[in-house]
Structure I
Amino acid sequence: MSCNHPEGTKEELFAQYRQLKKDDMPYQMCPVCGAPGSKDAMEPHHPCGRDGTNILLYTWLHPTCHRWVHMNPKAARDCGMLWPGRNTKRCSDEEWTELKKLWPINTQ
């Protein structure tokens with residue numbers, strides 16, 4: 001759940017992303033439903049999309065909650081689970097911080 005925006009090639013960013021996921025705590029709290037879970041049973045969700053450095057901005061969701069987000073885009077945007085600029089531009093650190101404030105359950 002990084003807020004950093006390091007520069008690098010796509011391969012370097014993907015390597016950083018894999019390392020971040022590996023280093024995350026083994027148990028996470030889903031910001032959609034608030035229930036804890038093992039990250040092995042959860043899925044990384046990218047509210048800002050996965051283009052460029054946005055791949056480093058993610059949270060862990062239960063699969064059911066992850067499906068809800070993508071099946072209900074308007075409601076998901078309203079609660080900060082999908083950023084309006086998703087997959088179209090880089091999400092700044094400030095935008096990422098503001099987006100997380102909208103999440104139904106604060107996991108920070």
Structure II
Amino acid sequence: MYNMIKQNKIDRKLKETKKAKGVKKSEMKNINYETFKDVLLNCTQHKVDYYKLQTSNTKPEDKHKIHLKKFTKKGLSCFDDKRYILSDGIHTLPYGNEKIKLKMNWMK
């Protein structure tokens with residue numbers, strides 16, 4: 001996930017670019033820079049609601065009935081399980097890196 005605010009050189013207008021894996025574009029309209037900032041700095045979670053059309057296949061008489069089902073999933077989270085966050089809170093290293101092993105041995 002990332003969010004950038006850039007200023008156009010010609011007309012000086014601000015343009016916001018935001019990406020979050022697994023979050024639909026329609027939901028990204030509801031997420032702004034302050035939401036990203038709050039999630040990262042305060043280690044909170046932002047949940048996203050979305051709706052999906054489903055059919056039920058349990059009974060033969062219900063086979064052609066379509067209904068709308070609501071789902072809630074984690075949209076933004078500060079937890080990264082693939083990277084080791086260094087003490088400054090900004091820089092990261094991939095798990096398995098030699099520097100992490102040296103640091104852990106030093107701390108013991």
Structure III
Amino acid sequence: MVAAGVVYEGPTDLINLVETHTNEIVKKYNGLVAGGESAIKGHFFTFVSCYLRDFLRQYKMIADAFETSVTWSNYQKVLDNYYKTVYDAYEKLGYEKRLTYHCFRIA
């Protein structure tokens with residue numbers, strides 16, 4: 001799976017031409033055009049999770065932002081393995097689970 005964010009710059013007529021051509025290529029290869037709003041939401045998620053992590057650090061909490069792509073059939077396996085790995089590491093280091101915050105973005 002590949003995801004790409006594309007920003008078009010230049011005169012409006014050139015942007016329309018290039019965007020139309022890009023969308024034709026995407027459709028030719030069975031891709032999905034998500035639109036600019038999806039990119040803005042993705043960036044906002046990344047922005048919020050990073051600042052939340054830094055904010056919680058002052059309260060001696062551990063925060064983690066986790067992004068990945070996985071098939072829905074493997075979704076639960078990924079989460080289970082993530083939590084096991086992270087909580088095992090926390091236990092070794094002497095951290096309490098209740099002082100942790102996890103933020104996920106799974107596509």
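When helix-only ellipticity at 222 nm (-39500 (n - 2.57) for each DSSP H run of 4 or more, over all residues; to 500) is computed for each of I, II, III, which one produces -18500? It would help to have the intermediate numbers written out before the result.
Details: I: -10000; II: -6000; III: -18500.
Traced to structure III.
Supply the structure label, taken from I, II, III, corresponding to relative contact order in percent (Cα under 8 Å, 6 or more apart) with the calculated value 18.
Working: I: 29; II: 18; III: 26.
Of the options listed, only II reproduces it.
Consider the structures I, II, III: one of them gives -0.39, -1.29 for log10 I(q)/I(0) by the Debye sum over Cα atoms at q = 0.09, 0.23 Å⁻¹ as calculated from the coordinates. Say which. Present the calculation step by step, with values, prior to reporting the outcome.
Details: I: -0.20, -1.38; II: -0.45, -1.22; III: -0.39, -1.29.
Matching structure: III.
We did not get these values from a lab; they are worked out from the coordinates using the rules stated. Just so it is clear, the structure is predicted and the values come from calculations on it, not from any experiment.
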